[in-house]
1. Where does the value 2.7 come from, among P, Q, when distance in nm of label points 7 Å out along Cα→Cβ at positions 55 and 71 is the thing being computed?
2. Figure out for me which of the structures P, Q the number 0.90 belongs to, where FRET efficiency 1/(1 + (r/R0)^6) of positions 23 and 79 (r between Cβ atoms, R0 = 25 Å, to 0.05) was derived from the coordinates.
3. Consider the structures P, Q: one of them gives 2.4 for distance in nm of label points 7 Å out along Cα→Cβ at positions 15 and 47 as calculated from the coordinates. Say which.
4. Assign the value -13000, calculated as helix-only ellipticity at 222 nm (-39500 (n - 2.57) for each DSSP H run of 4 or more, over all residues; to 500), to the correct structure from P, Q.
Structure P
């Protein structure tokens, strides 16, 4: 993991550190992102469209998408605004090996 990638993870951890609901969102979406990356059969187009959510939760998931290297954009208006993620060559999973 590069210094920039580590800084992104650190920033996301800071944003959710005192908010249990946000921690749960990030952890559950991290699992969703991992499943999306591992399951080529159900997502053959490489696109994942998320449910509508408020601006702060979208911000958190934009940050998480950056960490995974997804291309991402918010679309829709008001209560229907949501993220669309797309796999790209930079998309990957980081596995930390024990030292």
Structure Q
């Protein structure tokens, strides 16, 4: 029963700790959205290009945090990357994650 509840209500992610372990932020919005604002140091990799970049991302062997405008596309990207065996977290909306990272 407890494991079921943990799946329904996972512990909050400490994104600062993920970054301290060498994590990278992948922004899956389009390049025009990304150019309108993004987290400093994040990498733009639009969702429609994620699948072909999986081998490159896997070789990096580092935690990945995906972000987008609302959390929907980053959730899809997280699922694709996690299915490939990577440690990945859905950071949700990029500006929301930026605020969380600045509160360290």
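1. Working: P: 2.7; Q: 3.5.
Checking each candidate, the match is P.
2. Numbers: P: 0.60; Q: 0.90.
Working through the options, I get structure Q.
3. Working: P: 2.4; Q: 1.8.
Derived from the structure labelled P.
4. Numbers: P: -15500; Q: -13000.
The read-out comes from structure Q.
Since every read-out is calculated from the coordinates, none of them should be taken as a lab result. Just so you know, these numbers come straight off a predicted model, no measurement behind them. Cβ atoms are built from the backbone, for glycine too; each structure is taken alone.
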